[in-house]
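Only the coordinates and a few stated rules stand behind these numbers; no lab work does. Bear in mind the structure is a predicted one, so any value in this text is a computation, not a measurement. Cβ atoms are built from the backbone, for glycine too; each structure is taken alone.
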Structure P
Amino acid sequence: MGKEIQKVNPDRKRQRFTKEFKLEAVRLLEQGDKPATQLALELGVRRNMLHKWQEQLRKKGESQAFRGPGAKPLAEYTEVELLRRELKRVTEERDILKKVAAYFAKELP
């Protein structure tokens, strides 16, 4: 029923580039001294990635572009979001403690 997905090269790791690298790559691209294809070859990235970085920088600006994966910084959460996160964490802790207490209650004679 379900297809088994086979990777072409399972040992291949995803490339990650620093924000500084991306900013410099976009700067070089916009300078226009070299064609995008040649620049991409020299930098070791795909040409379309250079254009994606350029577009992201144009849309979000330097301070917001290339922030990486993951959650936004705590300073950017609203009070309600922070309280919801805390409630979720405390609820999970409580549930774990209930399970542990039930487990050890079974052990007692």
Structure Q
Amino acid sequence: MITCYLRYVLDPHKIKEFEHYGKLWIPLVEKFGGVHHGYFLPHEGANNIAYALFSFPSLADYETYRAKAADDPDCQAAMEYYEETRCFLSFERSFMRPVFEGV
């Protein structure tokens, strides 16, 4: 299993728009076989940093998701929403291997 870790730099005046953007993507990741662990928005501390985590069985499965998402109308609509709102300024993507107790 791999977990994609995304760190976003937000426009702090567009948190509501970013929250909507995140809610668009959660079912889309799951539509293509991933497990979304949610978006984490600023609460205390920095007002312009957010995170998202989602997992796929393998990096190959993640790459399949990316390829299918590129042609999916719902994914394209989510990206169009981002283009309209510019609710984040940048993001970093990393892949992690989770460790669970007793496994």
-0.29 is what came out when log10 I(q)/I(0) by the Debye sum over Cα atoms at q = 0.10 Å⁻¹ was calculated for one structure; which of P, Q is it?
-> Q
Using mean count of other Cβ atoms within 10 Å over residues 16-23 as the calculated read-out, with 12.9 as its value, let me know the right label among P, Q.
-> P
Identity of the structure behind -19500 (criterion: helix-only ellipticity at 222 nm (-39500 (n - 2.57) for each DSSP H run of 4 or more, over all residues; to 500), calculated), options P, Q | P
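Can you rank P, Q by distance in nm of label points 7 Å out along Cα→Cβ at positions 48 and 80 and just name the one with the largest value?
P
Work out relative contact order in percent (Cα under 8 Å, 6 or more apart) for each of structures P, Q, then name the structure with the largest result.
On the way: P: 16; Q: 47.
The maximum falls on structure Q.
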Answer label among P, Q for the case where distance in nm of label points 7 Å out along Cα→Cβ at positions 56 and 88, calculated from the coordinates, equals 1.6 | Q
